[in-house]
1. Out of I, II, III, which one gives 6.4 for distance in nm of label points 7 Å out along Cα→Cβ at positions 35 and 315 as computed from the coordinates?
2. Where does the value 21.0 come from, among I, II, III, when Kirkwood radius over Cα pairs in Å is the thing being computed?
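All of the numbers you see were taken from the coordinates with simple rules; none came from a lab. From a predicted model like this one, the values you see are computed outputs, not experimental measurements. Cβ atoms are built from the backbone, for glycine too; each structure is taken alone.
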Structure I
Amino acid sequence: MKLLQTYLLLLGICMIIYSCESTSGEESKREKIEGLKVQLEKINNEIIALEKDLQLSGVEDELPPSRTLVTAFALETSKFHHETEIRASVASRKNVLLTAESMGKIEKIYVSEGQAVEKGQLLVTLNSQVVQNSIEEIKTQLKLATVLFEKQANLWNQNIGTEIQYLQAKINRESLDRRLKTLKSQLRMSTIYAPFDGVVDKIVAKVGEFSQPGLPMVRLINPESNYLKADISESLLGKFLVGDTVQIHFPNQNQNQSSVISSLGQVINDQNRTFELEVVMPELAFLVRPNQVVVLRLVDYSNDDAMVVPTKLIQTDNKGSFIYVLEGKAFDKKASKAYVNTGYSFDDQTEIVSGLSEQQMIVDKGYRALTQGTLVEITVDK
């Protein structure tokens, strides 16, 4: 401050000199100038002396040190968990493609796609006229063969006739009976029935087409038997248990539901190193179909007493990962790097395994402007 006052005095003297030169005569002006120069020389000598004194004493005019405004919070333990996302699909325990068992022209289709059916309901019939005619013919022959056998048996019991006649009649009747059973079985194969209660998902057959054994006819599903299945990496073996809660996202419907694990595979697939996981299908207000893709979110790690910080606060340098913490007295706080070991990260939070202690003050807002030892001022976050 003294230096500033001295410089202001010099400036005033110069202004007086300029004023005198413009208002007085030549002689008086010169005299005043000489006098002022003497005063100026004395002032300069005084300035030089004062500057030397300041240099020797090491005292300089300084402004108060600047401080960076930050917010901070005390580290506390809390519950923390990590979730893993797994792609799964809708599956059904009752999802069958019914096929023809015999050859024949498709005569009639009794259902339509989307129709609910009951177990044993007739779905499709093939033209079976030839088989039916054969059945009627065999029935007639069987009646005659039965009468002849009964008569021959009576005669045989009375010791009338030969044994060969009796055996021929018996064999003829039994052969026709087996033939009739075979034809009835063929007749049944010309019809397709629902093997369980369900819904007709798709009809492949068309009336008038010629059917071959194994040709797809009707797909039948039972939505109540739907479940979710996924192939899980063996690296997650032991992370889940039957009964664990699962969060389910249905992307097509943009819906979320929760359910539980119903089954865990006991064998690792040697091709892709995975095991199978099944989840109970929750009650839904919308329709899902077999093979539809869903996303499962399962908790693979949890800690009820974890030290957790916002992931964004963790920075790195050549020494490792660190977080700025506060050190020093109440009115002399400084930022200091605390090097940490981190664990799982989830939902923008990261668990700190080591390097911090409970109730330690963690810098939050303003951390990007800090370096080691930066003076800080704690402000209230609004």
Structure II
Amino acid sequence: MHQLKIIGSYTLLCISCLTIMVGALVAPGLIKISTALGVSDNAILLVTLPALGAIIFAPIAGKLIDRYGAYKSVIAGLFLYGFLGVSVYWLYGPMLVFTNRVLLGGVTALVMAGSTVLISQWYFAKARLDMIAKQGMAIELGGVIFLSLGGLFASWHWALPLSLYLVSWIFLVMLLLFIPKRHPNELQTNAPKQAILDNKTLSLNSIYAIAVLSMIAFFTSIILLPISMHEKNYNEEQVGFLLAFISLIAVVTANFMPKLTRIFREKKVLVLAFIAYSASFFCFLQQGAALLVIGAVFSGIGFGLSVPLLNHMTVELSDIKVRGRNLSFFTMAIFSGQFLTSFVEYIPGGITNVFISGVIFCLLVVMTLSASLIGFQQKQRQ
């Protein structure tokens, strides 16, 4: 049998949604949680340190996956995810709390890379691209759900959001029940190889670099929009709605990404993604609620067209024996982009200059990708 049942596919998608919730879960109740844990002076680190932990431990995660297998690695990761997420309740002070958050980020890298390897082991060719697109949707949808639940739980008690980390133990049970230990051998299946023309002009290092740039473009808006909207007299509820709307647009876009990729090929879709990012920054520079919403649409489109596709390209370019390592590097790239956006607010000239820089930055990426594509097409004609 070479195909998972629906409940098995659903389990893999549930595991994937743990990625974005690792930091987002505490964001709505950040003030209460940081005060209770004794880290109120550096509260933002509760959100950003898991990303740093993922960057530091991603190479180790990759080696563990390649050595012991994705199945065992994800089992260990899911258990530790719940344990570390909840155990911070009993810790106090910067050293213990921040160490816990860094380790939680490292475990998240293991879960993220391991779950993608599991997808690559159970799905092939067109089905794999479709499943990885759904994984991107699950990640963003998880952000919407757990941000909402985190805020609701924090309004009742500061520690209640931490209990949501234990959902990983539920997913662990689902993994053991619904995903077999033995998976089909990719080399022995009759699934046709996915033809990826544009990948011939993109190395794995290029894919990692584009992933970093995409996450910088996406999270710059996520970090700065609340500040920008507050200056324009929008309240917290309106800010939360817009951020959730961006995630929902990303979910919808990721659903269409496989079809667009089969029509236009990978590199052209990435060009479209960064055009969308550039348009979003331009809209955020303007006044008026309508342009804010339009900018949110473009931002969600940029993410939905880029990150799931880059994930898929990493899988397709990776030999089976080193797929865990390569996906761990992709995980490192994703979290590097997220972590680097912590510093965009220090760009001279304030938020306006950051958004202007975002427009130019994304257009430069568009021109670079377009030049590479044109060069490759000219070589083909010769």
Structure III
Amino acid sequence: MDWRTKLLDPKPQARQDYTSLVTPVYRGSTVVFDDQATVTDDWRQTENGYSYGLYGTPTALELASRIAGIEGARETFIVPGGQAAIALIYLSYCQAGSHALVPYPAYGPNKAMAEGLMHGLNVEVEPYDPLIGAGISDLIRDNTALIWCESPGSVTMEVQDVPGIVKAAHAKGVAVALDNTYAAGVMFDAFAHGVDVSMQALTKYVGGHSDLLLGSVSARDEAAYAKLGPIYQQLGLAVSPDDCSLALRGLQTLAIRLDVLEKATLQVANWLEGHSAVETVLHPALPSCPGHTIWKRDFTGSTSVFSFVFKDNISAATVIKFINALRIFRIGMSWGGVNSLAVVYPSLERPNHDFEGRIVRLNIGLEAPNDLIADLDQAMTSGMS
């Protein structure tokens, strides 16, 4: 055999009986079949075997299986990010002429997709009060195809009565999707509460280190799985096996990180609640948060992101000074990583409530809580003077 041919022989030359504690990183687009009769092009790789790298290598499917196991899902799809997860759900359940409902405090890119892509596809997406609960039944139309929940909501942190919404939706044959990123898929049991599809931005708690972009979409049952799968295939939502490997590593430390983050975040939130410059703290575990009693009923814990509102005698310009005076907290979007972050929302509005640039969102990282409190304190004293 010519040496050029030898160089291209894909058959492994080393021993293959190696076993470790880590899932290997499998890269590849082409899947090699044993014979022509076994050639297939099928997104159902879990059942029917590997067909093409676009639908996932063993590394991606291992991550999908782990997420599905944690969430109690029929199956999970791994996608390139949280926004890709949102797109997959919208496009699987809605078509031209459909109506969908999304809570006012939903993740910004969800609302942007509703106003942009979905509007262009002649899908009407109507915002609703996140605290509506079973009253959402009055908003359901004959053409309503999907109801989104996000609990707690982005920035303003309203905790939704997801079981109440699910009951009302299912009574009229409407599917419910939940952005379950805040709970990391473990502090709120989406499927036990009746949700049809649960998604996460794995970028946040599962990744845990602000160094990867991934999302997950988990199906409760075969009906949801069959609805999502063809669209997943058609959109070509391939993911990096290297990022999947990082996410698998993140899962191994998820429990200990969530435990540390919950305690540290509550310590910081409680300190802020007692500060003279703070009007209210929006943390689901505190009574001041809208929907706190529902959080007590439905959740098993809290995580690292929350918001607080300065008193109305503090101007938006002063809040900006506070943000810029922080030394340990970094100014940045996203959350769930090991570093503490802060960002102000100068133009955030909710129906009948304008925060006038006084609302700040924090992500608490793995720094010592006392150092974080000291940083907030110095920024409130020297930075705001």
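1. I
2. On the way: I: 32.4; II: 21.0; III: 22.3.
So the calculation was done on II.
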